[in-house]
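All of the numbers you see were taken from the coordinates with simple rules; none came from a lab. Every value quoted in this text rests on a predicted model; they were computed, and no experiment measured them. Cβ atoms are built from the backbone, for glycine too; each structure is taken alone.
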Structure 1
Amino acid sequence: MKAGTKLERILTSGKFAVTAEAGPPKGTSAEAIRKKGELLRYCCDAVNVTDNQTAIVRMSSVAGCLLLKQQGIEPVLQMVVRDRNRLALQGDVLGAVALGINNILCLSGDHQKFGNHPGAKGVFDIDSIQLLQTLKVMRDEKKFISGEDVSGEVPLFIGAAANPFADPFEYRVNRLAKKIKAGADFIQTQAIYDVPKFAKWMAMLTERGLDKQVHIMAGVIPIRSAGMARYMRDYVPGVAVPDEIVTRMEKSEVPKEEGVKIILEIIEQLKDMPGIHGIHIMAVGWEDIVSEVVEKSGLMPRPVV
């Protein structure tokens, strides 16, 4: 077997990577995950499975990842520190590796007040940067947080999220640098609509040589309707949707087609941007559009590594 995960091999070989997202169901249907897997199989190098995204209870990320793996699709396990303490997090890492799940994305998690259990207690025993450090030490030193030895190898390709648009803007690159130092091998960013502002963030980052230390994958979310564009502009923290995009969606007679057109224009700019190593497509509940977006972006067929 070739060393490293497929995603790791594509990124380290300098090829432009494509990942997407499959949200697990609010129930027990394995078929729901498998359907999304089939839609994404040929157009992506790996598929993220979200972890109680937006603080709404769903099938566990580990289970979703295993179902994808059984289909021959490479999964990325998302892991939030909101719901579990250091015992559970480290135990889940061991379980994931035992199941052959080796890409892990470390996240804080949306605050529980936004979800369907607003009274839930947030754990946050360790934060997302400490989780990155934990995974790195488990992999490189074969040690738990306690200092005790881990038995067996812990091969991991460790990911983190980055939000280039949150305030204070100047601090965002420092936070990314901390995540790289803590152990991030790859970064998936928040959705990008304001390309000039994102380019400014990337310029600050490349100036410090951070793009040479980590693989940066730019996040995109295809827009389905004018209402979705307005909602993201007005209510989604850390997503900057310029007014002209909202206007384009409002004026369009076929909003879905216009939404795809907008995303293709953004991807075209991202492909040529120094320091970008791939894209991460978050088509929430619209997984069947991903293959079209990848195809029209000239990113098919995906490389075999």
Structure 2
Amino acid sequence: MTAVPSAFNGSKAGDHREVAGIQLCWCPPGKFMMGSPRSEPERRPGEDQVEVTLTTGFWMGKYEATQGQWKQVMGKLPGELTAELPEGDDFPVGNVNFAEVEAFCQKLTELGRRSGDLPRDWEFRLPTEAQWEYACRAGTTTATSFGDKLSSKHANFKGKPYNGAEQGPSLNRAARVGSCPANAWGFHDMHGNIFEWCRNWHHAKLPGGVDPDLYSIRSTALLNRTGSASRVRRGGCWADEGWACRFAFRLRFEPERRYDHIGFRVVVAQTERQETR
């Protein structure tokens, strides 16, 4: 049985589409090395490299989800604004927990299907860790989208640049989405600005293999001191130094918690494959 390509697919990496008011870029199927090599400066535990194969392509938000998008879909913002997370329709939404993000994705899916822009076998959701890093890398093998160094001229972070890069501005707060240059596939702000939720339960080791997705696999997750488990967050934020904005850096966060420096970006992925006999 052979999978039938969907007419909703992009034709090449970085193709653009808009669904339910969300600008999306296409990530084609492919294979990559997830994590960091032992030679990468300031790497952390849990980043050992694994090979990943993604057998189906997906669309991902060109930008982090914004306050304006949230209000249009959900009404009231999920949490308080702060001095570091200013009000503005084109600023990222933060102070949002995992369940609230999932509710937002479900409503977006309903809106997209109702308008006819989203096929029935595609849905909005959070990215897996593998999808997130694959989109962030956009075909590169360096530590960041801008090579093996990272300046705050290229990403919104605070303090020390990564690996000897040039010093840039330090805003000490979130910036409007799209304020920093895009990567090769058209994604903005995947380094810094605001941490982004991923759908995985956090495990001690990166998941490799074919289409790894640890969304439902809590039993083997790395537990916190309290016995609770966490989801994954990626990308660094305005309060971090440059090393924490590398492709491979990963942190955990309990799904019921919220913080002003944690937001998200959506993917649009197939819910099932169509097959011919």
Structure 3
Amino acid sequence: MSAQLIDGKAIADQVHHETRQRVQTLLTRGIQPAIVFVRVGEDPASRAYVGMKDKQAAALGILSRTHVLPETTTQPELLALIDSLNADPNTHGILVQAPLPSHISETAVFFRVDPRKDVDGFHPLNVGKLLLGDPSGFRPCTPAGVQELLIRSRIPTAGALVAILGRGNIVGKPLAAILCQKAPSANATVCLLHSASRDFSALTRQADIVVAAMGRAELVRAHHIKPGATVIDVGVNRIDDPASPRGYRLVGDIAFDEITHVAAHVTPNPGGVGPMTIAMLMANTVTAAEALTA
């Protein structure tokens, strides 16, 4: 048995095509969707992530601007910038790139973003709407991307047992909220597993769908998976590798080579969930522009 790969890049391209059409519709009204990225400091990963998002926005016809602030920026200074972006009618989406320096509260920053421009889906108003099943809020991009992968790969979730490994606010909790909704492409029985769960493998071996988002390199092995299950790998972990020119390599939360012999469907890493996160961010930005200019 060899698992069928869920091609996140190809599915993201489908979403981008639809987003581009929506952008064109707005342009005919004289409206160009616009997103502003705010980065504090020179964290290499943050620089790379913002660069990829900026490049994709340009490819879709979305106006993108980036504010790069020094590491010494104070919290009041950052909040003042967010206030100015909230008040700018030509800014439809705002994304403050995490992580932030330790002297700045991420909670305070995310709460300050206008929920109508919160295209990352982290404002408490949008989190509350997600839990209530209110579709007018923004959903966090990675969990929304996971659901879209399942939809477009024709993997049913209704009645399925879904084991989510990881209870983080960015992936685990919101994905559990999405998939347990009484709604199309949801209606799953969700089990949220975490570092304090006892014998998580007893539950993952029963699951129809396993989503690994614990941030632990190759934690999920073949013996943790029920034959024929679907496995979604969200993790990105750096492990030492002297044979690599960089001295390290990136791996996911699953032992990919093992699991391909057990699962029916599996996401590669890279090329699985990552492209979907950016695709959903772009779609959220256009949704914000549509709503703010209606």
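Data for the structure
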read-out: If relative contact order in percent (Cα under 8 Å, 6 or more apart) is computed and equals 27, the structure in 1, 2, 3; value: 2
read-out: Origin of the derived value 6, 28, 37, 24, 5, 0, 0 (P(r) over Cα pairs in 10 Å bins from 0, in percent; candidates 1, 2, 3); value: 1
read-out: When distance in nm of label points 7 Å out along Cα→Cβ at positions 128 and 232 is computed for each of 1, 2, 3, the largest belongs to; value: 3
